[in-house]
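See the structures that follow.
Rule-based calculations on the coordinates, nothing more; no lab input. None of these values were measured; they are calculated from a predicted model. Cβ atoms are built from the backbone, for glycine too; each structure is taken alone.
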Structure P
Amino acid sequence: MTWDWNAELTLSRALVLQVSPEGALLAVSSISRAHLHLIPDSMLVLLSFAGGVPAHEALGRLQERYQVDRDAFQAAAQQLIEAGFIVPVHGQQAAAPATGHFADALNHVAMLADSARVDAYRQAIQRNVRGRSVLELGCGTGLLSLLCAHSGARSVIAVEESSIADLAAAHFAGHEDVITLVRRSSRDVTLREPVDVIVHELIGGDPLAEGLLPSICDARRRLLAPGGRLLPHRLELLCVGVEVADDDTPADRPRALAEIAALSRWGVRFDALAQAVTALPARAFIHTLREVGFSILTEPCLLHDLDLMTVSEDAVAAPVARTLDVTRAGRLGAVLLFFRAHLDDHGVLANAPDAPATHWGRRITALSASRPVAPGDRVPIMVAREAHLAHERLIIDVAGGAAG
């Protein structure tokens, strides 16, 4: 961004600070950004923007107490802005874009090509948005916001913090009368009035990996009107015990382009995304998508049932004990974690083992020790949350460590 000493800036509400085991102060504002080590000088610059002030006033705050070089202050502040720690005060003004993870066009191709995902959302959107104001958290390349516009939403605010928003802007061309693109974290968005419906798909292969709970809780409190709706409104987290085998499937450019072209079945063209994938260097496709073969040995086990209309950020913070009920003989060596997202009272999207295949695939996690099991066995497990900066995941293991 061009430096402006009169620009009013403030601390991002998405900022997460954590002290490392080595004593370093780590900071991050998104899973699509790298974390930074904050040194004392950077921390002082960061705090000088507390409450929202022009950049020249933030500098003046420090110069009242310290000998601060103007150029050094500007360089430090610029780094903090690019990291997403400092953002414009105005709640719909663009912030510096995140350039990692969800900024990668290939990460969006698999989501868009997932017909089970898109069709479930399309049907729920058609049932719930007509004549209503809508906000989408993390719009990516813009498909769900476009489906809202096509389904008769009165207005749509599409929020995206990463540079993939450039493609969303291209896809929204011709729909600007309905769709407003806001380029910043939802945690830093403010609205003149709350919306009737919030559409979100912040669910990862590990359902909590994308910061679902803090984002949803914040949006529900600040951005959703009383009596408003969340799509999805409920999330069940489950697992089954499995015996596993491995198989690899490659990914390539022609498949990605074919999947983008197939989006025409939804009545939209994503030419900008296709152009971005076409322009990617060959090395971007030199990777494999791991699909793990498995045999299910247990009944599904409900780990958490989260009502997103009432849930708190720390709903899964405390470890809980659960039990796997074995239905088939084999060697229990891993668990398959999956979810059921209740979009509304009529639609459920799941990546369960018996559900249609989705881009989420199967998250298979090895247990600390495997064991032979037989029908009727009951295997105690512990479920805990592991959090590091903006990243969260569920840890599932045999309680006490079973003997191999």
Structure Q
Amino acid sequence: MAKALGKIHEMANKTGGIFTALFIVSIYLSTSLSTILSMVLGLLWLLSGQFISLPKLLKNYPVALWSLLLYGCFIAGMSYGNAEGSEAFTMIIKYRKLFFIPVLISFLMIGRYRYWSWNAFIVASVATLLISYLMDFGLLELNKQGDPCFKSRITHSILIAFFAFFCMHKIYDDKRYAKLYLMAWLLCLYNLFFIVEGRTGQLIIIGLILLFAVQRLTIKQCLLTVVAVAVLLTAFIDFSDKAKRIAEGFDNTQAYLQPVPEQTESSMGQRYTFWKYSLKLMAEKPLLGHGTGAFNKEYQRIAMGEQFITQNPHNEFFMVGVQLGLLGLLVYLGFLASQFYYARLLPDNEKWLAQGLLMTLLITSLFNTPFFDQTEGHWFAGMIALCFSSLGSVNKSCSA
């Protein structure tokens, strides 16, 4: 019996490593497929017996511990507030991606599976980029929003911005394929600024280019990079008709900050309105918040009469703060801080990518709700697990 159980555990572990790579690819291509594969991975995690050693995993991977603490806050938040049971349960399902960080790490502790998953990330990113260009050339149909990308404009720009950052490091480190990565990097930049034009991704890639300069270049080269980015960005805004969304963002912000706010119907104006009422809701119950799943109902109450009513504030900090209060917000900040701290302990390649992923998550959290959203939540969970899964071997070598 014990022998048969051991074989089941071994087979489930091997299958889980393979399915993790497939899961990463599915995130880029299909929402339903990624959901199915996430459930399969959860089942394989149970069959592998990895749940037995979960306390040890959480000790060796503090980032996973913080993700579970945050998810635990959402579960605890179901016990109070005025949210209906269905809304609270829906929110728990939405934020289940936090639980999958330790699940995926358990399969990615083996170097072979990490290697497969990084290759899956490259293949999926290149495919996403090529599909976008084929859509722009009219060879494939556009998505429902009319954008030349497989996912939404926001989602696509986040994924491509991080891939561009990945390519920058590969240009430096992979001499064999440096030219191919340089071509991919240029295609990513052109795609972000002249084809899809997602402002979130544009802001992310600017931040990541500056981060790369700090990580890999000398002080003089960093200063030159800052000047080059500033000059090119200014020229883009002043002379390109593709910069109208950035210009609109500035105009919307200035209009909203007037004594009597204008352009509240614009995308940025809507966000500022969402944030204003979110702050009011947080002020009502600052410590523990209104409870899991309460955002929608409480927002409708406080924003009665507004033209636009939202189910989320397009800001992860406010989404957590309204529901879980300052306590939940501190846990989310702890989750982010753990990534910053423990990234420094990783080998250089993983460290640099983990730092870039954290910057991507921070910027995304300011303007969107990544763990509430389906694709972004799965992607961040998968990439955080992939970046930090080598931390256990580092800890072992340090204690040896």
Structure R
Amino acid sequence: MKKLNLKQLIELVVGFALIALVLILGALDVFASTTVFIKCLIGIGLGYALTRGDFGFAGLSNRACRQGSTKLIRALMLMFVISALIVGGLIVSGTSLNLWVNPISWGLLAGGVLFGIGMAFSSCCATGVLQDFPIGLSRAFITLIFFGVGVFLGFPLMKTGFAQNSLFTSGDTYNGVWFVDWFKWDGANGVIGALLLTVLLAVLVGSIAKWYEKKVAKNFPKEEIQVEEKEYTTYERFFVKRWSMTQTALVIAILFGLLYSVTSAGWGASTVYGNWFGSILVHLGVDVQTLVDFTERSEASFTTPLFSSAGYMQNIGIIVGAFVGLLLSGKFTKIFKAGLKIKPLEILLFAAGGLLMGFGTRLSLGCNVGALYTPIANFSLAGWFYFFFLFGGGYLGNMIRKGFYKKLDSSKL
């Protein structure tokens, strides 16, 4: 890479300054607890990794439908297996964990379809919308607002039988199917058998994805092959060179394991958006008790200060990490400016995408990380059901999106 110009040098300084600011705030005990601070740091790591590897969960269907590529799906399968191995190790070691074994309900299936359609419309997901702030601010901001509205409106449905009643269960411990229950005789409290089954399912999905790619890739124009420089400076290798999907999957899996080791809980993102929206209503003068009665959630959901909420700070950390990733690469200004552009009618598409995703998460009790990633890593069959219905929704959503843009291009709006 050529010598940094003044603009890139400024971006580099700002990027490191953001990291320094968070560390200083932590040293000054601005965060309510060590856990909140650590979750913020993990969020920064996740945001940086997602940006550095151009890695987003929405791509599992979007890339397959728009480019004919399933590389991301196969990378996700690797990430799921490594994460399950980490969680399995913690279980065997006797660590007390808050495992997310979700019910396999009609709400899970319907929520997966709605979320898939929404992420096709907005080209992002619950975590992707945070990652996209420095990349596509206009799209991300509109999507986030309506995502929050969707989550908030869906809160009352979370405790209904439609969302909570599992169609089948594996035992008395969880309201759902936990693979470990099927292998209690394997000598490690069922973990070895559960892990092997997870590997088998991951290989199966990866094989189906590869077959799909061979069938449809010929219908898409071949991607331009970018010839990278053979030599990189030390700085470029650490902060500029794009990570492979495999590298990114490994980093995210390690951060996921760290999250469980520190907090004993998995990665969630979407509930916070509904809480944010409720907090905004409170600041606008809406009575807190009115929100509590409507959502059936605690008052603290809408009144907890920013630096006291681990969920808030983890999501904000993802945004910060995404900014840091672009700033340190010296590409921020160019990409950020391009992301501000938006066509008027696209506002409707992104708003619909956010609303569908937000509402869908309440039916499925989570998003791509809360209903897919974490449950699969926790040996929950619900995560695998969600995956297939999510992909189906994404396929449908991309067909609708394709028609929308054809009409939009013809109207020149």
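When distance in nm of label points 7 Å out along Cα→Cβ at positions 16 and 208 is computed for each of P, Q, R, which one produces 4.8? Write out the running numbers ahead of the final one.
Working: P: 1.1; Q: 2.9; R: 4.8.
Considering all the candidates, the number was obtained from R.
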-25000 is what came out when helix-only ellipticity at 222 nm (-39500 (n - 2.57) for each DSSP H run of 4 or more, over all residues; to 500) was calculated for one structure; which of P, Q, R is it? Q
Consider the structures P, Q, R: one of them gives 41 for relative contact order in percent (Cα under 8 Å, 6 or more apart) as calculated from the coordinates. Say which. R
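Once FRET efficiency 1/(1 + (r/R0)^6) of positions 96 and 280 (r between Cβ atoms, R0 = 30 Å, to 0.05) is calculated for every structure in P, Q, R, which label goes with the largest value?
For this comparison of FRET efficiency 1/(1 + (r/R0)^6) of positions 96 and 280 (r between Cβ atoms, R0 = 30 Å, to 0.05), the top structure is P.
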